[in-house]
Structure 1
Amino acid sequence: MDYVWMQFEKQKGKALYQQIHDFFVEQLLSGYWKQGDHLPSIRRCAGLLSVSLTSIKNAYAQLEEEGYIEALPRQGYFVCVSEAGVNLRKELLRSDETEQKPHFQYDFKTSAIDEASFDSLNWKRCVRFAMEQEDLLEYGEVQGETVLRKALQRHAYGYRGIACHEDQILVGASVQTLLYQLCGLLGKRKIIYMHTPPFSQAKQVFEDCGWEVHLCDVTALTQNDWEKMSFLYLHTVAFGDEKAPMPRHLRKTYCELAKRHHVYLIEDDKNGELRYVRRSESALFAADEGERVIYLSTFSKLLAPSLRIAYMILPQPLKQRYEAKKSDYNPTASKMEQLALARYLTNAHMEKHLNQLRKRYAEKYRKMAELLQRSVPHWEWVLHETALRIHVRKASVLPDEIPEEIAYDENAEEIILSFAKIDSKDMEKAFQLFADHKMAGK
């Protein structure tokens with residue numbers, strides 16, 4: 001008898017056919033059986049393992065169902081899983097092994113927030129309230145829960161100066177999700193201008209939907225640009241290369257030009273409420289009075305990036321077009337999170353939370369600005385206030401000047417350092433590392 005069959009031992013507490021199945025899987029994954037190998041017949045296998053025919057039949061049936069073996073008429077059972085299939089199954093069965101993320105001593109990446117800033121106590125109360133609602137398990141409203149849209153209507157007016165009807169508001173899982181809906185609403189073969197470097201997720205949506213994307217300096221548009229474009233994507237809270245709020249006189253000018261040339265302005269105002277250095281300005285949508293501006297925002301930095309809720313406010317002409325197609329869409333944002341957020345906004349938790357965030361991030365920014373000026377005074381940088389990050393011109397950074405212990409983001413032109421997550425004390429240690437790195441001549 002082949003030694004492999006002697007390795008099979010019956011165990012108590014587990015169905016025999018399942019033990020046989022597991023025995024074969026182990027041999028298949030170890031490489032003993034390979035693609036194309038002929039397995040023993042049911043009768044012969046029953047004899048080799050000293051078990052019943054029924055147990056072998058059931059084990060073979062399960063192996064066949066899982067794609068390990070196949071039964072060929074009048075020939076028997078053969079191994080059909082390829083080497084690639086074996087490797088994939090090995091990976092799937094390693095459920096107890098978690099992927100190790102790269103470890104950095106100091107994390108300046110933009111994907112996180114200060115965990116200590118999260119209002120967990122009030123948010124948990126709001127989630128519990130949402131869990132107690134009778135209709136929680138039913139499908140949500142396509143446009144977003146009415147109770148949330150009404151809360152967002154008041155929030156947008158109170159913090160961004162936007163006066164709109166709640167039926168102009170669409171709730172989605174992210175800005176990107178809402179932009180796909182918008183493109184579906186407006187059709188293909190549109191021309192959109194975006195500042196360079198662009199918000200890459202938005203750019204990807206427009207390209208996916210067949211739009212022609214022009215990268216430009218949105219602070220220096222020409223008459224020809226306005227005549228050519230259908231849409232202009234604007235970050236009014238971080239306008240142009242300086243990442244400062246869009247000046248008031250330009251807001252009025254751009255709204256007038258958009259109206260004259262039948263252009264829609266897409267205002268990306270993510271976390272526009274979060275001002276702690278510069279004076280807060282109303283949203284562009286407020287200056288336009290809801291004619292040519294499409295407004296987008298989220299709560300990713302105000303609450304948490306894992307809260308997958310964004311909202312879009314449509315001008316009246318597009319709102320009417322959306323109503324005609326509304327029945328063709330499904331809700332994309334979690335109903336439970338929507339109900340919890342509505343409760344959070346209605347109970348005025350956001351006002352107190354925002355005040356605390358402004359104090360916290362103002363202190364962090366002052367600390368980081370001081371350390372930048374002291375450690376790397378030759379760097380050219382600007383503050384993107386609502387995104388909680390510093391944009392450094394790559395041209396001003398010397399080769400190998402950033403230590404490997406520092407985690408950061410970048411694009412073609414900039415190094416991006418976020419001060420959201422890192423503790424103030426660790427920030428000083430990190431910038432000391434910059435200084436030591438530079439003095440070592442690396």
Structure 2
Amino acid sequence: MGNYCNQSVCDHNPCQSGGSCVRHPGSGFLCVCPFGKHGIFCEYNVEITRPSLSPISSGISTYVMYPLSSAAINSDRFDLRLRFQTADMDQIALLAYIGQSGRHDSRSQHIALTFVKGYIMLTWNMGSGPRRVFTSRALGARRGGHAVRAWRRGRSAGLVVDGRFNVSGNAPAGRANMTLLPYIYIGGHPSENFRDLPHDLPLHSGWRGCIWEVGGQAVGGAAMGGRGVGQCGVTQCTASSCNAPRGVCIHSPATYGCICNEGWFGATCASNRSPCDSARSQCKGACVITLDDAQCDCPYGKTGLHCDQDLIPMDILFSGTRSYLTLYPRSISSVSLSLEAEIKPMKERGLVIFVQTPHFYTSLSLQGGLLEYRWTDQLSGLTSLVRSGVVLSMSRWHRVRAGRYGSRLYAWVDGALSTEPMLAHAYPHTASDASLLIRYRHRYLPPNYN
């Protein structure tokens with residue numbers, strides 16, 4: 001985009017529903033949709049019963065995240081069962097990962113299930129070095145898919161594939177238990193190029209195929225999040241997606257992009273002129289492409305169709321579409337933090353405030369009309385949360401407060417207080433330049449903070 005092709009569509013994120021924008025050759029961009037959303041701008045809901053996964057672009061995988069059961073978090077036992085199908089038998093891909101937070105070294109505890117050109121491989125590290133076992137022969141493509149069981153008992157672990165291929169081994173260990181984060185990543189991982197993962201996992205790609213079933217003692221419930229996930233058997237590209245023959249459609253499980261033929265422009269090749277061409281656009285703000293044309297996003301203090309009118313905000317209105325307000329960096333303590341505001345919600349779901357420091361990030365949001373306060377410790381990766389005991393009425397003003405005091409979180413709405421203990425206690429520190437944003441929209445929001 002731009003006179004010299006030096007601008008990216010992602011400079012002004014057009015993706016909706018908390019989706020992230022990534023650059024993509026040909027189409028210029030693709031939207032990475034949060035779990036349960038699909039469409040070129042993540043504008044539609046989708047019920048996912050059988051996840052469809054495929055790498056989105058170089059170094060960015062799709063994944064589904066499940067809760068790790070309490071019986072497996074700090075335990076000597078682990079049992080995970082998957083049933084999957086793929087047509088790409090040559091891929092070297094991550095099927096499942098459970099580990100610890102941050103960058104890993106040779107002693108980081110983890111369990112990884114990988115697919116290597118048809119061979120199923122299990123790697124586990126109990127803190128004294130990795131151990132690996134793999135099937136003796138490669139799987140072939142078959143209509144009914146394949147079933148894999150990965151298990152661990154103390155330092156022993158093994159694989160059962162399609163009820164026939166059994167392989168097991170013992171890892172060096174000083175203790176029988178593993179201490180793991182309470183998340184199971186299926187098909188990929190949030191880190192770019194898997195650079196935060198241990199051993200040789202950064203050499204793998206994200207999984208390409210369908211996941212039909214996820215179960216076993218290790219799984220603590222239904223899918224709790226993910227990105228770029230579609231429904232198996234559903235294609236995003238149709239004859240009308242890119243106004244063929246004006247453009248060619250690029251399929252991804254939850255979204256699509258369009259490569260426009262010469263003389264056609266826009267997200268779906270619907271226009272004979274570039275919607276953000278500086279020679280024609282009257283936009284004085286940020287030009288953001290939409291399904292049919294473009295919108296002009298105004299900077300703070302400007303309003304109007306082309307952002308050419310001055311405005312002094314009093315009670316700030318957020319449109320819910322790419323609108324946010326950045327406050328000056330300020331000093332924030334991890335031991336005692338309080339957020340206080342008066343809000344008038346128009347929708348039952350949305351992010352209100354987001355705060356990030358080098359050691360933790362925290363947010364205040366509405367989830368189904370309930371006020372929800374989250375706190376994620378970046379060292380342990382654990383997320384604590386508390387929800388209000390009352391539902392907020394739409395189109396009415398409410399006084400809300402939320403924060404942390406010591407080892408507890410609290411949420412307060414119009415005099416009604418709710419508190420919950422924290423799952424992890426961060427090392428006390430004070431961030432002198434913490435980022436604080438209201439109604440935050442960013443290209444890379446942490447998982448479950450959309």
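Listing for the model above:
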read-out	value
Parent structure of the calculated result 29.5, 91, given that Rg and Dmax of the Cα atoms in Å is the read-out and 1, 2 the choices	1
Identity of the structure behind 22.5 (criterion: mean count of other Cβ atoms within 10 Å over residues 14-21, calculated), options 1, 2	2
Source structure (of 1, 2) for distance in nm of label points 7 Å out along Cα→Cβ at positions 126 and 326, computed value 2.4	1
If distance in nm of label points 7 Å out along Cα→Cβ at positions 22 and 318 is computed and equals 2.6, the structure in 1, 2	2
Structures 1, 2, by mean count of other Cβ atoms within 10 Å over residues 46-53: label with the highest value	2
Structure (1, 2) behind the derived value 20.1 of mean count of other Cβ atoms within 10 Å over residues 78-85	2
Origin of the derived value 4.0 (distance in nm of label points 7 Å out along Cα→Cβ at positions 150 and 350; candidates 1, 2)	2
Given -13000 for helix-only ellipticity at 222 nm (-39500 (n - 2.57) for each DSSP H run of 4 or more, over all residues; to 500), calculated: source structure among 1, 2	1
Identity of the structure behind 0.5 (criterion: distance in nm of label points 7 Å out along Cα→Cβ at positions 238 and 414, calculated), options 1, 2	1
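All of the numbers you see were taken from the coordinates with simple rules; none came from a lab. Bear in mind the structure is a predicted one, so any value in this text is a computation, not a measurement. Cβ atoms are built from the backbone, for glycine too; each structure is taken alone.
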